[in-house]
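Here, each number is a calculation from the coordinates, and none is a lab measurement. Source: prediction; values computed, not measured. Cβ atoms are built from the backbone, for glycine too; each structure is taken alone.
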Structure 1
């Protein structure tokens, strides 16, 4: 293992969006077992510090890989298409219109049933975006760079969807759900 390896290499996984979560969890437990500082207690403080660095590195990689949004953003960056959400907010007009319609629907919703129906619609859109990312961020091929640019746009859309779903959750909490 090398501290400079990308997260996928560290976990022995191919660089693609779709991953088996149970397999990832198992690999994380195995890696943590190998690098846990307690295993190096007899080797002194320096060995424990190195083990702590490894443990942190493994946990950070695991956090990125287990979260679909973080994993997609990371893959885009690895393939030369950083998300740059702070500076790049360009979205297709159709998605902007969808955002506005969702916002209006949430603002106009009067009861739990209406908000839950909107939540189902947004979850379906989220699942569709995940499907697109799966296609765009599969095994790297000759078009990986162009596909990563398209995927970066989907990731920015997913970032909006994730924030909007938080708004839906807050609204449901306010309605007593």
Structure 2
């Protein structure tokens, strides 16, 4: 292992979006066992500090690799196409329209059933966008186009989190109403 290795090199994985989560998890466990600071207790405080830095580096890589959206963003960055979610909000017109429709539907959703149906729709869009990002990265090596898909995925994830919050509020309200009876 070298500090200059990217996450894929560090984990001994191909630089591809398509990954098997169990492989990432297994490699993480092996790496953690190799760099755990307790293994270096007999070598003194300096060796333990270095091991701690390596353990942190392995954990950071694991967090990026295990999440498909973070992994796609990382691959885009490695290939010279930063996602730039903070500064680049450009999206295709059709996706912008979809966002507006989803937001209106979320504002109008008053029942758990309506919210779950909206989440199902967003989950399907998320799966399709992930598949498209994988094709763009692995089959076409088109990191700039994949970066656009990653920005869309980030929106979809935020939107689904908003749905989860609304569902939680409905559940809290229902629980309070039941207790008030």
Task: Structure from which 107 was derived, volume of the Cα convex hull per residue in Å³, for residues 86-149 alone, options 1, 2 - done: 1
TODO: For the read-out relative contact order in percent (Cα under 8 Å, 6 or more apart), a value of 27 was computed from one structure; give its label from 1, 2.
DONE: 1
TODO: Work out which structure the value 153 belongs to, where volume of the Cα convex hull per residue in Å³ was derived from one of 1, 2.
DONE: 1
Open item on the list: If distance in nm of label points 7 Å out along Cα→Cβ at positions 22 and 166 is calculated from each of 1, 2, which structure is the one that comes out at 3.2?
Closed with: 1
TODO: Identify the structure, out of 1, 2, from whose coordinates mean count of other Cβ atoms within 10 Å over residues 142-149 was calculated to give 14.5.
DONE: 1
